[in-house]
Every structure is written in structure tokens, then in C-alpha cells.
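All of the numbers you see were taken from the coordinates with simple rules; none came from a lab. Being a predicted model, the structure only gives us computed values, none of them experimental. Cβ atoms are built from the backbone, for glycine too; each structure is taken alone.
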Structure 1
Amino acid sequence: MLVSDIAQPVTRNPKRKTNKSVLRLHMSPKVAIVILNWNGTKLLKQFLPSVIEFSKGDSTEIIVADNGSTDDSLIVLRNEFPQVQILDLKQNFGFASGYNKALNQIKADYFVVLNSDVEVSSGWLNSPIQLMERDATIAAVQPKILSYNQKTHFEYAGAAGGFIDRFGYPFCRGRIFNEVEADNGQYNDIQDIFWATGACMFVRATSFSKAGGFDADFWAHMEEIDLCWRLKNRGQRIVFTPESTVYHIGGGTLSYDNPQKLYLNFRNNLWLLYKNLPSNKLVGTVFLRMCLDGIAAFKLLAEFNLNGIRSVLKAHLHFYKSMPALHRKRKLIQAEKGKDLPKEMLQKSIVFQFYVRKRKTFNDIL
């Protein structure tokens, strides 16, 4: 089945005025679960069954957008998962552009951006969709992300909701750098967060579209943080709910110490800051962040990680070369935002808190 077969939204009579809050009581919102796949046959076979089992409903669609796979992904999908719709993108556009191209072709009230290496659980759709249905200011929701391989612990990419510090370093409730906490219910509250992980992000379709989607130049890594920051600039909220749980392997495409991943993380983090910081914070923050990157390079040198050092240098060089394009993007963003930083940005250095003060958990740092 192709994406062109996706059911269209319910047609409404334009002459008849309806109360949207009452209308929702009688019809379910359209939810599109969209999985971006690239050469992921093994992951599809392993994880699609849970998505199919726990995502049943007339108003829910499961769509695999294939990023130009060269393995037998499409054959497996057609033969083993006929209930899943296929959107063949023909080539590998990366995470950010791949999702943009896919979501632009899908009609739904809410998108669920879901990694192919995620196992979902019973009722996982309920709380995120209900939260956004009740509050139009909520643009995106993240469920609890636990480790597939150690289900008593949070998973690196998202844990119990994402934050960043004043220098742009991302961290999570439940995960600071490589220190991952056990889930003992310490974050079992619905909470405003800075960013929702791209491993499993529920996002309002209209909000995604009006914000311009993911920044395709990011390719992969931190594009969800950039999107969430831009949504916040538009006065919308990002929320974590513990009432929905998924299990993520992590590193399914690139391992966490992969040189390409290091390069993208360092480069995209500088892009993130340059695009979104208010003018009175820009120069000083970016300069200090680049100094911290230099310290990180020396750490990589001490570990004899020459590929890692090259990744950092390459990221900084590309940052300088990207200045004209970044400046144009920044002008568009700054036109629709205030001068204040989002209240969910930690006004401390997470590096200092973690490495100098030895504070290893989110609650210790606050």
C-alpha cells in the first residue's frame, strides 16, 4: 500500500459553524506514526510488530518512509507487513530532510516521529495525544524513553525529557552526558521540557508546518532541539509525559562514538546556538562554547582519538563556512521571537556541574 492511499481527513461543511472542542468528543484526531527507514530490515522485523499491536485504531496510520534503502526493506515491508503504508523517498535524504519530505505528503492532525529501533508499549499513544487535544499551546510531547537492553534504566536519547544549558550542551532528566539513571519513578510527573527526542516525538502537524519543519541542513542530530527551540520562540510548549513509555536501543544508525556523529553533534550544536540565541547572548556564548570545544579536543587527544579531533576541527571549519546561510536563517527566527531565553534553559554550565562539582543527576544539578 502506498502513501497515496492514506485516508483523507473528514470533510466538514464550511457553511456550518462547529465547536471544535465538542467535535473532538465525536471523532478521534488523525494520527500518523511515521518511521524513517534506511537499510533497516532487521530493525523493522524486530520492532514493527509492537507498533502494529499497540497502535490499532481507525484514525491511526503507520507509515514507513524509506530513505533510499539498498537492502530488502521494501520487499520485507510489502510481504510481511501489508498493514503498514510505504512512502518510498527513492534516495537517502538524512533524518531531517527525509522527515520533512515524508511529513509534507501526509495528512494528519498529529505526527509521531518514531525511530525504527523503538519498541512501544500498550497505551503509548493515549497520554501524548490527550495532552495536545486539551491544550492548544502544546506543540510536542515526549514519552518516557527507557533502554531496550536495560529496561530498568532510562535511555540516552531523551530519557525523561530534554534540556540544554547556557552553552548549548543537551542533557536529560535521567541522563547527564553518559551517566544514565535507573527509573525509580523520580521523574513521573508531566513536565515542560526544552526539547523532545527525535527517537519518539509527538508533534502537532500544524505547528510542525508553521515552524518550517526540521532544518534540513542539520542532516541528523540536534535537529529536534532546533525545532523545539523554534516552536518555543512561537510561544508554544514542549511537554514530557510519564504515562507513555517506549524502549529505545539507541545508536541504531550511527554509534555514539562514531566520528561522523561527533562531527554532526559539534557542528549542529554551534548552528543551534547561532540561529536561536538572542542578540545580547550570541557572541559571548558562541565564543565560550568554542573554547569548551577546544578543551574537548584536548580530551580526545589524551585518549589518542585522532578521528575525534578531526571531527571537532571539521565541525568548526564548517561552522565558519556556513555563516552566510546561518545569518539568513537567524534573521527569520529573530523576527518572531522575544529577547528572553526559554525558561527551560539551564542558566548554569552542565560541564562544570558534572565534572567539577560531581553532580551526576538532574535533580542534583537543580
Structure 2
Amino acid sequence: MLSKFFRMCSGADPDLLEDSPKSERIKYAGIGGTVFFTALMATLASSYAFYIVFDQLYLAASFGLIWGLLIFNLDRYIVSTIIKQDQFRKELLQASPRIILAVIIALVISKPLELKIFEKEIDRVLLEQKENLTLQHQAQVAGQYQSEIDRLEGEILSRKSAIERKEKEVDALYHAYIHEAEGTQGTLKIGKGPVYTEKRSKHDTEAKALQQLRTDNRAPIARLEEELAILRQQQAARVAEGQPVIDGFDGLLARLSALNELPFLPGFFIFLLFLAIETAPIMAKLLAPIGFYDLRFNDAVADKLSWMKQKSMHREALRRTDQQLNETAFGELSKENELALFKKQKAREILAWQAEAFYKDQQKWV
């Protein structure tokens, strides 16, 4: 049963194979097996590729099955149309379009398997790419807000620096009049003399100015800090909006791009494996020696072609003979006076009938 199925896969004529030696049936069962398993591998690889694209098992399996049937039908057709004539160059020329197509198909269906085999390495590359994309996105968003943030921060820093300078100045005046009272600096006299009073008065004046400076800048600094906080929130929101897109950077194209960054040789060997699988049906047919089935098949084809050519020649001879007979018969009829008089009478009757019909039609409008 399995042998018959594989022979059917080879595209061979079942009637001719049944009358062929057992070795021929085994040979074509092997060729059909390579056709079947090539289609099976194409189904599995394409199903995984479609699963990466659609992320739906049943949809991917359906598309993969369609792709596998397409490859099966194509391989079966090509193998069945390679006519063994013990002329390898001619047979290779017949198979050359399929071999070129096999290279393309092998390149296509080997990629999903590479994606699965090197999945961990690809995940690592994708992680690095996502991190780089995140940094680029953050830098791009920051560039849109940075100038305004720098302006607000600069204005806040300027106001706070003015307050800090005034605080240092007031603090220095405070220590000056304290040291004057202690006699450790200034006049070096202990007690609260005129110099102490002058320094204390200057300190009190600058302390009031400091207090006024703090009061004047409290509301502007609060407003600027609020604007700065809102601006940073907007920046964080813009970064957060783009992050899901970066996190979703895991599609088929992204994985293929990441795969290209891995070493070349491992993927190339996988491609060669699939190329060998894809070209296996063709090579099996090309390398198989011409056998009993092939001779009988060529003989049957030659008989059919000869019979079709004979029928075509016979039809052409009949057509030419019939044409000559028609020319002779109608030529003789054209010379008969009785036939001419009959046609003249009938023409006269037709003209009379047309004239009578025209006259009656005109009477309707009178």
C-alpha cells in the first residue's frame, strides 16, 4: 500500500509500472518517497514561518499545508516530465528550471528552521537592538523637550543661586557682628560698642532683604518647577507611548535581520541541507539509469506521436481531396443553363414580393 502511494507520488504511469520488473517499481517508489518527504519538510518549515507571522496555530497550519501541496504538485510534475533517454545533458536541461526554483525554495524554507534553531541567539540580538532602540527613542524625545527643560532649569537655578548668595552674605554679616561682640575680630574689644551696632544693623538690613528675596522668588520658583514637572511628565509619556512598539519589535523581518548578524557558516550549512532535500527528487530521477519502464514509456509515447501524425496527415489529405471535388462540382453546376434560369425566376419573385411589401407599408401613412 505504501509502495503504491510512493509510486503515485513519482508521477509514473501505474499500468506500465505494474507490467515492469520489481526493481523498476522499487526505483520509482524511492523517487516518489523523495517527492513526498520534500513536500512534508516544506509544510513543516512554512507552517513555522506563517506561525511567526500570524501567531495563530490553525491559520499557520493551513497555509503550511497549502504550501506543501504546492511543492508536492510541482515536484511530481517536474519529475514526471523528465523523459529518460540516456542523454544526461538533455535531461539536465529539462530539469534546470526546477533546479533554479529549488535553490529559491530552499533559501525560503531554510530560514524558518534557522530561526528556530538559533532562537536563543536571535533573542539576545533582538534584546540588544531593543535596548538601542529604546535609547535612541529616549534621546529623540529628549531632544524635542530638552531646550525648554534647560531654560526652565536655568531660570530656577538662577533664582536659587541669587538666594544662596544672599544667604551667604547675611551669614557672613552675622558672624562679623558676633565676632565683634566677642572681641575675636574687628576692633578686638569685647562688648557691644558702636562698631558692633553698625555691623548688627547692616546684618539686620540684609536679613530683611534676604527675606524679601525669598518671598519674591517663592511663587516664581514654584511656578517654574511646576512647569518643569509637567514638561518632564509629557516627555515620559511620549517615551512610554513608543515603548510598546519597541517591545513588539519581534516580527519575522526583525528576526531575519537579527539572524543576518549571526555567523554565516551555520546558516549556510542548513541552506545546503534544504537545497539537497529540494533537489533530491530531481537528482534521483536524473541519476537513475534508464530502465525497462523508461523504454516502454518512450515506446508508448513514440507510438502515440506516430499515430497522431498519421491522423493529421490523413485529415489534411481528406481536406484537399474534398476541396478539389467541390471546386469541380460547383464549376460544372455554374455552366448549366437550367439552373441559371431557375435562380433567375426565384430572384424575380423575391423582387416582386419586396416591391409589394413596400407599397403596402407606404399606404399606411396616406
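Quick notes on this structure:
- Structure from which 46 was derived, percent of Cα pairs over 16 Å apart, for residues 114-161 alone, options 1, 2: 1
- Of the structures 1, 2, the one that 0.96 was derived from, the read-out being Rg/Rh (Cα atoms, Kirkwood Rh): 1
- Test item: mean count of other Cβ atoms within 10 Å over residues 138-145 calculated as 27.8, pick one of 1, 2: 1
- Given -31500 for helix-only ellipticity at 222 nm (-39500 (n - 2.57) for each DSSP H run of 4 or more, over all residues; to 500), calculated: source structure among 1, 2: 2
- Computed 23 for relative contact order in percent (Cα under 8 Å, 6 or more apart) - originating structure among 1, 2: 2
- Which of 1, 2 yields 0.50 [FRET efficiency 1/(1 + (r/R0)^6) of positions 218 and 306 (r between Cβ atoms, R0 = 25 Å, to 0.05), calculated]: 1
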